[in-house]
Structures are given as structure tokens and as C-alpha cells.
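Engineer: See the structures that follow.
Nothing in this text is a laboratory measurement; each read-out follows from the coordinates by a stated rule. From a predicted model like this one, the values you see are computed outputs, not experimental measurements. Cβ atoms are built from the backbone, for glycine too; each structure is taken alone.
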Structure P
Amino acid sequence: MIKRKIKYDDYVLLLSRIFISGIFLMAGINKIMNPSLIKDYMASAGMVGVELFYYSAVIFLMAGGLFILTGYKLEVGALMLAMFLIPATLIFHLDFTSGAQIISLQKNIAILGGLFALYTVGPGKIKLGK
């Protein structure tokens with residue numbers, strides 16, 4: 001088997017992974033730094049089991065973001081982040097009377113598209129692990 005050299009596409013995939021993972025890693029860090037604020041916001045949306053969902057969100061955001069960033073287990077990371085993003089979008093961003101919430105809904109749909117694309121094409125040659 002001939003090893004493929006790193007090509008332009010691999011740099012584009014790396015850049016894509018950095019951009020997509022960044023938003024999730026920053027969201028995870030924000031949740032870690034502001035637990036009371038985040039839990040209160042979750043409760044105000046009518047969520048039950050706030051503690052469980054708070055810690056689950058932190059784990060999914062941080063682990064999924066790191067998997068995407070490093071390219072290691074990228075498919076697992078993309079699925080984790082999609083599993084986080086879909087319910088979060090449905091719970092927090094369906095207020096069609098709020099322009100900000102409509103924009104957040106549209107952004108999340110676009111990010112889901114990026115996650116699905118990365119899941120499909122993989123991390124490229126620039127990654128940690130095999």
C-alpha cells in the first residue's frame with residue numbers, strides 16, 4: 001500500500017476541525033466557568049434533571065470538541081456533538097418571535113451540516129492516532 005502524502009485537502013480538513021471544535025470547546029469552558037448561571041438557564045427553560053444534563057453537556061462538549069480537534073475518534077466526536085446540538089437547539093432555540101433565537105437555530109443547523117460532513121469524509125491525514 002502506498003502512503004498518501006499530505007495534500008491541500010488535509011489542511012482544509014484540519015482548519016475545518018479547528019473552526020468547528022472551537023465553538024464547542026468554548027461552550028464547554030463557559031459551562032464549566034459559570035455552572036450556576038447555566039443551570040439556572042436550563043431550569044428556566046423547563047428542563048428537569050438539570051444536574052444530569054449540565055454534566056452531560058460539559059462532557060459531550062469537551063470530549064466531542066477534543067475528538068474533532070485532534071481528529072482522533074472524529075466520528076465519535078461528531079456524533080456526540082450532534083447528539084448534544086439537536087436537543088439543545090430544540091429546547092432553547094425554537095422561539096420564532098426572537099430574531100436572536102432564529103439566528104441561533106439557523107447557525108446550529110449549519111454547524112450540524114459541518115459535523116455531518118466531517119463524519120462523512122473523516123479527519124484527513126493530519127490527526128492524532130491512526
Structure Q
Amino acid sequence: MLADLCETDLASVRAYAAQRFAQGHIAGAQRVYFVLATLDQWSFEDWYGLGLCYQRLGQHEQALPCFAKAGVICASDPRAPYLAGISYEHVGNTAFADRSYRAALRICAQLPQHETLARSARDRCEALKRD
């Protein structure tokens with residue numbers, strides 16, 4: 001993060017981005033998350049939010065590096081690899097989609113609170129095998 005930025009100010013901007021996203025203004029939220037990720041390159045929340053915005057906008061190629069960065073920052077959170085799997089499916093890369101879902105499953109095995117996500121990842125892996 002840039003040294004002169006106040007964490008309170010960044011938190012306010014993050015809240016604004018989340019509000020825009022929640023209100024359905026995905027493109028607006030994407031622009032705010034882009035700025036945040038540029039300012040604080042080690043924020044899981046910013047990279048994850050940016051990837052989610054790109055994904056909702058159907059820009060899966062742009063979402064993938066965001067989820068990759070989020071996954072590096074917080075390797076114990078299964079959401080980034082799971083959503084990367086969805087984007088890989090949309091761009092037609094089923095091998096990487098399968099790998100992403102399996103990564104999410106490995107993380108979920110240690111986190112019972114992510115049972116629903118694990119079930120969905122398992123179902124997507126099975127669907128990829130059938131196709």
C-alpha cells in the first residue's frame with residue numbers, strides 16, 4: 001500500500017464499492033475496486049471484489065488474474081479458486097476449471113463453514129467429467 005494513504009479513507013472507499021455492487025451498479029463498483037487494487041496491491045478484498053465485478057460483467061478473462069492475486073494473498077479462502085473455476089468454464093478451459101474447483105475443495109476440507117461452496121465445487125467437478 002502507498003505510505004501516505006489513510007486506512008480509514010480506504011475503508012470508506014471499500015464500503016462505497018461494496019454498496020455500488022450491492023445496488024447492482026457493477027460497472028461503477030468495478031471502477032472503484034480497480035482504483036483500490038491499484039492503491040493497495042495486497043488487499044484480498046479489493047482483488048476479490050474486482051474479480052467478482054469483472055465476472056458479473058461477463059469479462060471472465062479479466063476476472064481470472066484478479067482471482068489469482070486474491071488467492072495468493074489469502075490462500076486459506078476457497079472463494080477465489082472457486083470463482084476462478086467458473087470463469088475458466090466460461091472461457092472454455094475445463095482443465096483449469098477442474099483444477100480450480102479441486103483447489104477450492106482442498107481448502108474447504110479444512111473449513112466446515114464452507115460446506116455449501118464445497119458441495120457446489122464437487123458438483124461442478126462431476127459435471128465437467130460428464131461433459
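Engineer: For which of P, Q does Rg/Rh (Cα atoms, Kirkwood Rh), calculated from the coordinates, equal 1.01? Present the calculation step by step, with values, prior to reporting the outcome.
Structural biologist: On the way: P: 1.04; Q: 1.01.
Clearly, the read-out refers to Q.
Engineer: One of P, Q was used to compute distance in nm of label points 7 Å out along Cα→Cβ at positions 101 and 117, and the answer was 2.9. Which one was it?
Structural biologist: Clearly, the read-out refers to P.
Engineer: For relative contact order in percent (Cα under 8 Å, 6 or more apart), find whichever of P, Q sits highest and give me its label.
Structural biologist: For this comparison of relative contact order in percent (Cα under 8 Å, 6 or more apart), the top structure is P.
Engineer: FRET efficiency 1/(1 + (r/R0)^6) of positions 13 and 37 (r between Cβ atoms, R0 = 41 Å, to 0.05) computed as 1.00: which structure among P, Q?
Structural biologist: Q
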